[in-house]
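Please find the structures below.
Taken together, the values in this text are just the output of simple stated rules run on the coordinates, not laboratory data. In this text the structure is predicted, and so the values were computed from the model without any measurement. Cβ atoms are built from the backbone, for glycine too; each structure is taken alone.
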Structure I
Amino acid sequence: MGGQKAAGYLNFDYAGHIWVYNSGLNFALREVSPGWVLLGHLIQWAIEHRRESIDFMRGDEDYKYRFGGVNRYIVSGGK
């Protein structure tokens, strides 16, 4: 936006799913919500390319639950 980087995502596209590893945004541009705009484009791309899901992976940030996120737990039988 105006020559400034506004937001970015680092995703993995694997086995029909988008795995969101990390994201960031330029807080100087937060008033125009670049993170939300970019997420909208990511969702649109995933639908158009027939991905089964977008997995936000770890973390309990509110926005993940707004998009239907559910808690999943990893159980280890290790020592």
Structure II
Amino acid sequence: MSPPDRKEITRLLRTLKKETDVAIVMTEHDMDIIFELADRLMVLNYGEVIASGTPDEVRSNPRVRDVYLGQEMSHA
């Protein structure tokens, strides 16, 4: 999807989440979109669940950081 299409879909999903009591199940690799929309996450790596929880819990999980988000560079 193009960046404008992604923004529009994200906006529509945010509106749906806000205005209804419908659960939305997504498969998405763009972690920025997921962290913006999700209340709860499950992260898989080659079919193995490596983390589950709130966006903050998943974001701070060392295994998720290593597999998907990369490690922060230390300033020496």
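Figure out for me which of the structures I, II the number -7500 belongs to, where helix-only ellipticity at 222 nm (-39500 (n - 2.57) for each DSSP H run of 4 or more, over all residues; to 500) was derived from the coordinates. Display every interim value, and only then the final one.
On the way: I: -7500; II: -11000.
The value was obtained from structure I.
Assuming 3.8 is distance in nm of label points 7 Å out along Cα→Cβ at positions 16 and 32 as calculated from a single structure, say which of I, II it is.
I
Which one of I, II has distance in nm of label points 7 Å out along Cα→Cβ at positions 8 and 64, as calculated from the coordinates, equal to 2.2? Working shown, then result.
Working: I: 2.2; II: 3.0.
Traced to structure I.
Once mean count of other Cβ atoms within 10 Å over residues 24-31 is calculated for every structure in I, II, which label goes with the largest value? Numbers along the way, then the final one.
Values: I: 12.5; II: 9.9.
By mean count of other Cβ atoms within 10 Å over residues 24-31, the leading structure of I, II is I.
If we compute Rg/Rh (Cα atoms, Kirkwood Rh) for structures I, II, which one ends up with the highest value?
I
Identify which of structures I, II gives the largest calculated value of relative contact order in percent (Cα under 8 Å, 6 or more apart). Each step should come with its number before you reach the end.
Working: I: 27; II: 16.
Ranking I, II on relative contact order in percent (Cα under 8 Å, 6 or more apart), first place is I.
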